[in-house]
Structure P
Amino acid sequence: MSPVSASVEALLDLAIRHVNAGQRDRARLLCDQAVATHPPHPAVQQLLAVISLQDGDAAAAVERAASSLALRPGHPPTLRVAADAWFQLSAERHAQGDSGGEEQALQQVLKLAPERTEAEVNLGIVLQERGAIDAAMRAYGRAYRLREDCFGRIAHALATAQVGRLWVNLDDLRAELRAMPA
C-alpha cells in the first residue's frame, strides 16, 4: 500500500517510527498527509504537538495539543504534552520579557497539571516581579506544600532586591508558606 492511499492508522504508525528514528521532518510530512486526506484524528494532532515541541515551536505545540484534546478530551498523554508545551511557551515569553504572556502560560500549565511545582514557583516569581507579593506568596505556598524541596528556590527568589521580602528566620518563612491559602 502506498503512503498516498494509506489509512490514517498506517500513516500514524509510520510517522511514529520516523519520530523515534529522529526523522521529524519525514514524520511531519506523513502527519500533514493524514490531516489532508482523512477526517481529523486526535492521535495525529497529538503527534504533531510532540514534533512541534521537539522542534522548539511551543505555540504550534499548544495549538496542536488543543486540537487533539478537542477531539479526545481529558486524554492523559495529550494533557501531559499540552502542559509541557505551555511550560515551554512560558519560558519563551519570559525570554521575550512578556510577563503577562508568561503568567498566562503558567496558569494554563497549572490548569492542566496542578501538581507542576516548578510552574507554581515560576508563577510566584512572575507575580513577585510585578509587585503582586501576596499573590506570589500564595503561589509559593502551593509550591511548597506540593514539594518542600523547592524551598531554597523560593527563599532565593524572595530575597531579590526591590521586589522581595527577607526573612531572618527561615523557619518562619516555612511556617508562612505552609499557612498560605490556596
Structure Q
Amino acid sequence: MDHQPFEDWILDKSEIVKDEKDLLKQHILDCDQCHELKNAWDQVETLLVQTPMAAPVPGFSQRFAFRMQAKKAEIQRKQSIRTLIAVGIALFLITTLIVVLMIISYSTGELIVGAVSTFTGIVQRFINLRISIAQFFSTLPTYVIVLGWLILIVWGIILTPLWGFTVWKVSKQGVLQK
C-alpha cells in the first residue's frame, strides 16, 4: 500500500479538502503504521508547544554581537587587502607594459634625451614661476602689500581662537562608540 500521501497529510498541517480528511481518517483506522505515525507526531507537537523557551546564557547577546562585529571587521580587512593587491598588480602590469612599449618603440639614446629634456623642462618651469611671482610682488604698490598682510593677520586673529574652540569642543565630546 502507498503510504506517501497519507504520511504527507499527517506531517503537513496544510489545508486538505474534506474528501482527503475522510480518506486520511479511514486510512489511519486501517493502517497501524500510519496510526503510530499520527500518534507519535501528535506527541511531538504537544511537547513542542508545552516546552518552555530556554533562556540564553547570560552575556550571550553581547558575545554574539562582539563576534559578529569582529568577523565583519576581519572580512572587511581581508577584502581591503585583496583590493589593494589587485590594484598593485594592475599598476605593476600597466607600468611594465608602458616600459616595454617605450623600450621597443625608442632607442636608448632617445629615451635618455627625452628624460633629460623633461626634467630640465620641469626645472625651467619652476624657475620661471618663481621669477613671475617675485616680479608680480615687486610691481605691487607698498600699500597693497601692507593691506594684504593686515588682512592676513586679522583673519589669523579671528580664525585661531575659532580653531582652538573647535578642537576643545571636539575633544570634550570624546570618541563615539558604535
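FYI, it's all coordinate maths here, none of it is from the lab. Given the structure is predicted, the values throughout are model-derived calculations rather than measurements. Cβ atoms are built from the backbone, for glycine too; each structure is taken alone.
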Among P, Q, structure where mean count of other Cβ atoms within 10 Å over residues 16-23 as derived comes to 11.1: Q
Looking at structures P, Q, which one was helix-only ellipticity at 222 nm (-39500 (n - 2.57) for each DSSP H run of 4 or more, over all residues; to 500) calculated from, given that it came out as -23500? P
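Comparing distance in nm of label points 7 Å out along Cα→Cβ at positions 8 and 112 across structures P, Q, which is largest? Could you put the intermediate results ahead of the total?
Working: P: 2.0; Q: 8.6.
Between P, Q, the highest calculated value is found for Q.
For FRET efficiency 1/(1 + (r/R0)^6) of positions 72 and 144 (r between Cβ atoms, R0 = 30 Å, to 0.05), which of the structures P, Q scores highest?
On the way: P: 0.30; Q: 0.00.
Across P, Q, FRET efficiency 1/(1 + (r/R0)^6) of positions 72 and 144 (r between Cβ atoms, R0 = 30 Å, to 0.05) peaks for P.
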Matching task: 420 is the computed value of volume of the Cα convex hull per residue in Å³. Pick the structure from P, Q. Q
Quick one: distance in nm of label points 7 Å out along Cα→Cβ at positions 56 and 104 came out at 2.4 when computed from one of P, Q, so which one is it? P
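Work out FRET efficiency 1/(1 + (r/R0)^6) of positions 24 and 160 (r between Cβ atoms, R0 = 35 Å, to 0.05) for each of structures P, Q, then name the structure with the largest result.
Details: P: 0.35; Q: 0.00.
That would be structure P.
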